[in-house]
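Following are the structures in question.
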Structure P
Amino acid sequence: MGGIDKIEFSDHSVTAWGGMKLMKDLLDASGMRDKLSELPLPEKGSNRGYDPVQIMECFWVSIWIGAGRFSHSAYLRFDDVLKQIFQWKQAPSQSTYSRYFAKFNWKRNTETFVPLFQWFHNQIRFNNLTLDLDSTVVTRYGEQEGAKKGYNPKKPGRNSHHPLMAFIPEVRMVANAWLRQGNTGSSNNAKAFLEETMEILKEKKVGLIRCDSGFYTNDFLSELERKALNYITAVKFYPTIKRELLCLSDWIEIKRGVEICEFEYQSPDWKRPRRIVAVRKSIEKLPKSTGKLLLFDEPAGRYRYSAYVTNMDLPAEQIWEMYKQRGDAENRIKELKYDFALDTFCMNNFWGTEAAFRSILMAYNMLALFRQVVLKMKSQATLSTLRFKCFALGAWITKHARITTLKISATGEKRRWLDALFDTVPKKHPPYFFLNA
């Protein structure tokens, strides 16, 4: 077969992202544009300025196609087919996004994102849900507002932000999130964050809250109990807890190399005892097991320990199994960082950075909605996989007899699969029902 003998150029506009028509149809069907128009988004500064709803939409689309910083978002300015798909006359520049998000402050963030997340979750018909609270570290490489030196296991000594996040594992979505200064502890402002999250989910029943050891404080546990919320929280291994674990003798083996025990424990600053479920794993039988070593006593070197405080009356083994499922929150955080560039959209203005941060989380929720309501896949494909399978489709636009047609390059089985998707998405109006929720 011969190679390429000649190169010619065409004036026709072509896009590599014809599959974004799927997300455009989902945005329309969900009523997202109408909801955004009701929120107190920053107004445009002049008659020639961009509609704030369009700026949000452009920001989400740039993330879905792979933008990792504000400068990458300017790609949309040069893709005429994408602009026509979303009915934009023009797309914002990098400076437009910076000016837009810089107009957000604490009040506007609250008045915008609390009702937006509340409205979004109310479109989904699930009720008795689990809430996983977690925090993460976002490393910064400048002197951005709020970027402080704090706990940073991967980049010790670097400035960072320390976001607080709430996930709903049944639907693999984000319920709420706050950006915080890098030198704050995991439980800092946790009560206020919980209050806002419960306001977002006030139409739902929260059946269980799971937290890592950063939330193991009497103040926060008491707040959960005051609200009559079921909880399982990992115990922080203070010396008093270590001594309690070493004194336990009634361990029960539940599987090879794994033993479980429970006891009542009252910390010096607690008004009453709480139930602790403890698990230990034999290092000899399970050399790759997770947990803490109790280093100050020789016999403890044979095991790795974990412990959980709870107000639930379920069997100890069930408490442990329920908490293990919380690991999915870590997967969500990794996906947000690797596929949605959660840690790279940063400004000098703290509240502007938080506005971009929370906007990214809504882009994530919209994609989660697409995965579960439209694709209905047993395995939850990542955004990078969906770009390859659904969104990265060569396409161009033709007009004939006043009919505008998006032509997409696809053949065989993939063409039939895509044709079914394009037929399905416009019909997916709320409320949305999740089979696994």
Structure Q
Amino acid sequence: MAYFLGQNLTGEPLSVTDNVIQYFDHPGPRINYSNEPLSQQEFWIKPQGLLHEAGIRQFSIECFEYNGNIAFFRTEGDFPFDILAASFFLLSRYEEYLPHTKDTYGRYAHENSLAYKVGFLNKPLINYWLIEFKKSLQLKFTSQTPDSFWDHHSPFTFLPTYDIDEAYSYKYKQWWRSAGAAIKDILSGKWNRFRERRRVLNGKSADPFDSYAWINDLHRPFKIHPLYFFLVAEKTKKYDRNILPSEAALQTLIRDHAEKYDLGIHPSWQSGDDQSLVKKEIQTLEKISKQKITASRQHFIRFTLPQTYWQLIGAGIKEDFSMGYGSINGFRASVASPFYWYDLEKEEQTYLLLYPFCYMEANSFFEQKQTPQQALEEMLQYYQTVKSVNGTLITIWHNTFLGTDELYKGWRDAYYQFFNHVMKG
């Protein structure tokens, strides 16, 4: 059994006890999370059972509708479902510890998830639940507490983030990469690209991926503080295509951003196969930027629970921004607020703070096959959704999409419209 004393939904401290005397002595609102009701002056939720279990097991989930939203773990008491167990199931990513199908990149496939199967992937369901839960508590304890007691809420926050995993399209790459790419252009008949490559390398045109000044100009009027994640793999491989950190150009780019913004590491694809590389890459970025690096986002959103997160913790990472899918937009953990990672295998809450994102332009372009206008509409929908629950809206963009490459024509304009709408709205 567990009894909750206090009000974490109102900004006041919350305490948990299994002492009945302490429970009844508490003068404020009380939540009884046990199998039997104890008083008329309490909010009773009968546990579904998950939070009292150890280990991980396969079980079926029956969903139902509650106030226009999906819910599960139906139970008895003053609330129709065990919101604590249901939220824990989603936040812990319980289903990702179970046997599942991998996608083409070896990641947890979003099609496995309950959110995708049932149809709430585009909703921060837990935030919606908490709003209804707070209303129910307020109704239950309205005679005991003044209205001001329930006024606390977190403000809506917009945090734009950028992944720099291919800093330049043509410039500063090893000669054999440039030569090989030029030959490939010729053999495939891409003469416009071949000519553009020559103009850029001869200093007659700007590199099409060089969008950094444009992004800075976008931020400047609003004094916004985005996060930049740099890939600094010491070797070039299939999925790690950035120029090398030994290049003066990348070092200059990193230092320029470090003077204005906070940076994070973008662990290389190679680091997923060789754990020792994460620490090396963090040390490289720290040496160049002169910043202490404690934030991370996985390249290609490639991570496996719990191994990847323990690897990051071991490397000194305290905030991770990978909680989302690299194959579809939406809320992977069904929430639009930061939360601490709980490892189901060790039954342990960690200090690793997860910042979930709900939108990445690469998903819109490569996976969802959207036009820039469709992507803009999707972004605005997520903005309205997250704003309605006073959540944290985290978006991912790449410098590649915000440059002048013909492949991404129209995407810079879409982001410009979205950014200004959010900042002025």
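Read the figures in this text as sums done on the coordinates, not as results from a lab. Remember, predicted model here, so these are calculated numbers, not experimental data. Cβ atoms are built from the backbone, for glycine too; each structure is taken alone.
Assign the value 0.80, calculated as FRET efficiency 1/(1 + (r/R0)^6) of positions 195 and 307 (r between Cβ atoms, R0 = 35 Å, to 0.05), to the correct structure from P, Q.
Comparing all candidates, it corresponds to P.
Consider the structures P, Q: one of them gives 0.05 for FRET efficiency 1/(1 + (r/R0)^6) of positions 75 and 163 (r between Cβ atoms, R0 = 25 Å, to 0.05) as calculated from the coordinates. Say which.
Derived from the structure labelled Q.
Using mean count of other Cβ atoms within 10 Å over residues 83-90 for the comparison, can you identify which of P, Q gives the largest number?
Structure Q comes out on top.
Looking at structures P, Q, which one was relative contact order in percent (Cα under 8 Å, 6 or more apart) calculated from, given that it came out as 22?
P
Mean count of other Cβ atoms within 10 Å over residues 123-130 was computed and gave 22.2; which structure, P, Q, did it come from?
Source structure for this number: Q.
Quick check on the output: 2.4 is distance in nm of label points 7 Å out along Cα→Cβ at positions 43 and 115, derived from one of P, Q. Which one produced it?
So the calculation was done on Q.
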